[in-house]
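What follows is a set of structures to go through.
Each value in this text was obtained by applying a stated rule to the coordinates, not by laboratory testing. Keep in mind that this is a model prediction, so the values were computed, not measured. Cβ atoms are built from the backbone, for glycine too; each structure is taken alone.
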Structure 1
Amino acid sequence: MENREWFQFLGFLSTPPLWLENEVFNLDQFTLPPVEFNRPSNLKEEIPSLESNFVLGKRIESFYSLVLQKSKPYSIIAQGMQIFSDKITLGELDFLLQKTGKEEVIHLEVVYKFYIYDPNINGELEKWIGPNRKDTLLKKLNKLEQKQLPLLYREETLRATAALDIAGKAVKQQVSFLAHLFLPKDLQQRDVPCINPECLSGTWIHKSDFTKEDYGDCKFFIPLKQDWPIDPSKNDTWHSFQEIMPQVQRSLEAKKSPLIWMNDKSGIFERFFIVWWSK
């Protein structure tokens, strides 16, 4: 795919926040400032770290940094500041920002997640889990509240930020929690509480549901994880059902639930996960 980094960036820009009301999760959601971008000839010239940052989370932080740099309301005081205690890493502050004309400093933590909804799990928030069952929304929210945000007030952090001239200034803590959510394909009730419905990006199925009878006329592609934010319509390489099945099988055998891009025979693009566990 040509211009992959640019399409990754556009996918990031179009990803909605997980919630709209601050009081829903008792976390203050940061609103990314609107910035107009002209398509660069090479996004890697704008963000050199894309040459080495292959992990999706780090790429998202780089994209976020570019938007903030080009925005008028904010300036970046610090980014990716690691905090140590006796050479042991305690954590990292994603961003410290200064709003133009304001004394207030913003400590911003950025989260970019893909979750699937498992209706068989008790508790509404508990139902949102990572596609490989190794991550959950509730665990991430707890980590933000109990570890990532409190890190700002540790003695080690205060020493590390002493040279930034923020001592004595009011600090507002916010998160930017962007997400793609996937519901079971056969789920009848599609209203999910507490969640921004614009985050619903697709569905998920079991391997036994991925049949030639239902999907044999469609074309498919399995993107790398760093390409997951991309709109499937931007893809230019497609495989038949027979061609994609070996790739699907290898992923499932490794207990990796692949994200599938699908181009159906009517020209409609979809994305869905095939999960590795059985019904």
Structure 2
Amino acid sequence: MEEAKLKKFQPKKLQGSISLVTGAANGIGLEAFRKLSQNGSTVIACDLDVKISEIAEEISAQTGISSLPVVVDLSREDQIRGMFREIIRTYGGIDVVFNNAGILKSAKIEDVKIEDLDLHYAVIGRASFIITQEALRIMKAQGIGGNLVYNITKNLLHPGAGMTAYGASKAFAAHVCHYAAKEGGPFGVRANIINPDKIFRGSRIWENGVLEARAKAKGQTVEEYKTQNLLRREVLPDHVANVLLSLIDEEVFGATTDAMIPVDGGVI
């Protein structure tokens, strides 16, 4: 009984840390938000969806850890920088950034609209740069290191047809990570990439017929497409969120930076 009481009141692993998760209202971002909070981190939960406030309230009630929901349009530089001003005003610093938010409009090169190309770059590429710029300044000034983690994509190394706008924008974000690792390393800031593939559950980028269209293009059923990997299993948001927790754990990956971890079931 006494041992159970002691365990109950032991501090959680991430207690006292401040984390930012973009795209926190659904899919991978939501699971990352939940797991960071469960482990004691105060999370700034950023999303374009106004429901992020309700989601944050629910997760905080479940975990007993406060969070800060922020509605942000990541295509707007002023809103991103404003979010960081609020983070500094509220918490004074930041320890973990999970660059996760994204959009997906599938089209072959000759069919890509320039406005869609620009939007992908703004939300995925440029936003990752601005977030990294702001976070790295803070982490360097703090002098206690930090973690920058980027949700990129299997498409970085294994591009799929019809994904030019998405894949090219993710590639830009990946290179931001590489430079952040080099420039942040001397200050103890680690920057790493997670490369997931086909994370459907809870993800909005696969809605509105996108999933069905991608499966049809491969000549597969939706279920076949979901498990098109060496392990023949669906990859879930939980799998990615657990890798995130491992990457920011100093005891596990404390000597690792500028790395890419695949979470794809094995590319065929």
Structure 3
Amino acid sequence: EVLEKRYNNAMKRITQTNNEDAFQLYMNAFARQVDPHTSYLSPRNAEQFQSEMNLSLEGIGAVLQMTDDYTVIRSLVVGGPASKSKQLGEGDRIIGVGQDGEEIVDVIGWRLDDVVQLIKGPKGTKVNLQILPEGNDAKSYIVTIVRDKVRLEDRAVKSEIIEKDGKKIGVLEVPSFYVGLSQDTDKLLNDLKAKNVDGIIVDLRNNGGGALTEATALTGLFIKEGPVVQVRDSYGRIKVNADTDGLVSYDGPLTVLINR
């Protein structure tokens, strides 16, 4: 029964594949043959990538996932419209979505990215959600949420202090090279120095990449000046990205963690 259910779900996902998906698949296969670090983003994925790089989007502030045929709320962004409404919770299923003044559309069985596109929208506009809570006897209800700009704080650089053997080690976890990363990191470095840490670890494990300018600026926080990275274009021309401000935010003991 479980195998049959998973097979049916897989076949349904295949039938939901559109031209944009097929084109992206083809372009990525081609691009990775040329350069394993190059990928193609469809317009929809490019918009999502831009939101992640800016750590902000306009919507309700909920992290969603697909469970069977349902769009399920995995978590709520603290301070976001969904969290502030106090009418939604983890595990709630979104079974219908409607724009302000329009009929609610049944979204059971829809692709997750299509449901997300319906829910997202400009700041200040309303979206109506038909919610089915967890439980066999649960009854659905309608929630109206006013969309707002949501900052994705969970994807920003974070710091903590680990104390061991009488030493205080500051740890910076950098999940991506988003726009504004170097400024955020500079503030955290100042905080760690004020707490007299004996050394700092920069954790780049599972970093998803991002803006090369931010990666260069981040490196510049730890060196006075000099080349950071060089890029060679298709004509063989080399461009050197360097740190030139002559400023150092931290010059103490430093360790960088990366994936093997």
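The table that follows gives values for the structure above.
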| quantity | calculated |
| --- | --- |
| Computed 139 for volume of the Cα convex hull per residue in Å³ - originating structure among 1, 2, 3 | 2 |
| Among 1, 2, 3, which structure scores highest (criterion: distance in nm of label points 7 Å out along Cα→Cβ at positions 33 and 153) | 3 |
| Given -13000 for helix-only ellipticity at 222 nm (-39500 (n - 2.57) for each DSSP H run of 4 or more, over all residues; to 500), calculated: source structure among 1, 2, 3 | 2 |
| When distance in nm of label points 7 Å out along Cα→Cβ at positions 113 and 145 is computed for each of 1, 2, 3, the largest belongs to | 2 |
| Which of 1, 2, 3 yields 2.4 [distance in nm of label points 7 Å out along Cα→Cβ at positions 161 and 193, calculated] | 2 |
